[in-house]
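Only the coordinates and a few stated rules stand behind these numbers; no lab work does. All values reported here derive from a predicted model rather than from experimental measurement. Cβ atoms are built from the backbone, for glycine too; each structure is taken alone.
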Structure 1
């Protein structure tokens, strides 16, 4: 895959997103505190961003600091986030994360962030892009699917796809990749429609 072609395809996808997005905000965006951004990204896994944002708005009204969340009962946290997928597992993870933040603070690198319960490279990279404006690529299911469909990567594991994309795209595009492709996936949830558009994009020369 040629780098210039990949960039052209990415820009075509961005144009489609801008033409169709009613609310382009993703779950990682728009929070006033860094710890809130991390919690929101954790809760967004396998959950629509619109729902994640709604849940987090209520969660952060009740728990205004990491210490508030850390000191809450697990049952209460489960109740607060009960509408997101895998809420029981996520409740344990965000409460545990809040406890670590209170004790040790937030991390500034992937290696530091993956020490939090339930935080992998994707979550860490998305956080660093949003909070630190870092040049990083968070590979989730949307980006993995599009990367394989368009030939950006032949690998299937997120970490290998991440490195393939870093080799393929100029660094200035790294922190745009997740936002564009995830927004695309959120807008076009029908596999038939999504594949039709990806097929059209794949024919760019």
Structure 2
């Protein structure tokens, strides 16, 4: 984990080196909706697992459950058992089960048509936060970004918030993120994104990669 204090100069230097890798990942996000319904649901489950847990750990256990058929057919106990290394795994297993029920139609996952009904990502995010238990503003933004529908949304995890403070975009890292606080910081990040001429989705992946050492999702 990087302990360097982030600067605008550093952002541009690292972006120059990692731009192709970052934009390749964003291209993958944009094309995800062309994939089967189950792949979209996998991304949702990944985002449900990420609060207070390592993203790489979450992705690894979700991928393992997909291969073993547990994510779509396992019980809450089966899923919780697989979520080793993920905090609050019993709660998150319950969230996955509830999401599976929410998006089930005649025994099949149907999620793409619902997402494509919304007129913009903000409306989609509000609906997801309201309807999908366990999904907050950050997780809903993360999910929408990962399926190519929220490239202008901010994913305000601890890495991004601390970095925005280091970059003087915000004065302090808030103790809690209410909807209003989240949206206020998100707008400040958009303004900063335009100022430094790095798109929002690129900026998020860039900051995350600087703080962790690699581009992920």
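As an exercise: log10 I(q)/I(0) by the Debye sum over Cα atoms at q = 0.14, 0.15 Å⁻¹, for residues 136-175 alone, calculated from one structure in 1, 2, equals -0.23, -0.26. Which structure is it?
Details: 1: -0.23, -0.26; 2: -0.34, -0.38.
Computing log10 I(q)/I(0) by the Debye sum over Cα atoms at q = 0.14, 0.15 Å⁻¹, for residues 136-175 alone on every structure in 1, 2 gives -0.23, -0.26 only for 1.
Supply the structure label, taken from 1, 2, corresponding to Rg and Dmax of the Cα atoms in Å, for residues 40-95 alone with the calculated value 9.6, 26.
2
Comparing distance in nm of label points 7 Å out along Cα→Cβ at positions 16 and 120 across structures 1, 2, which is largest?
2
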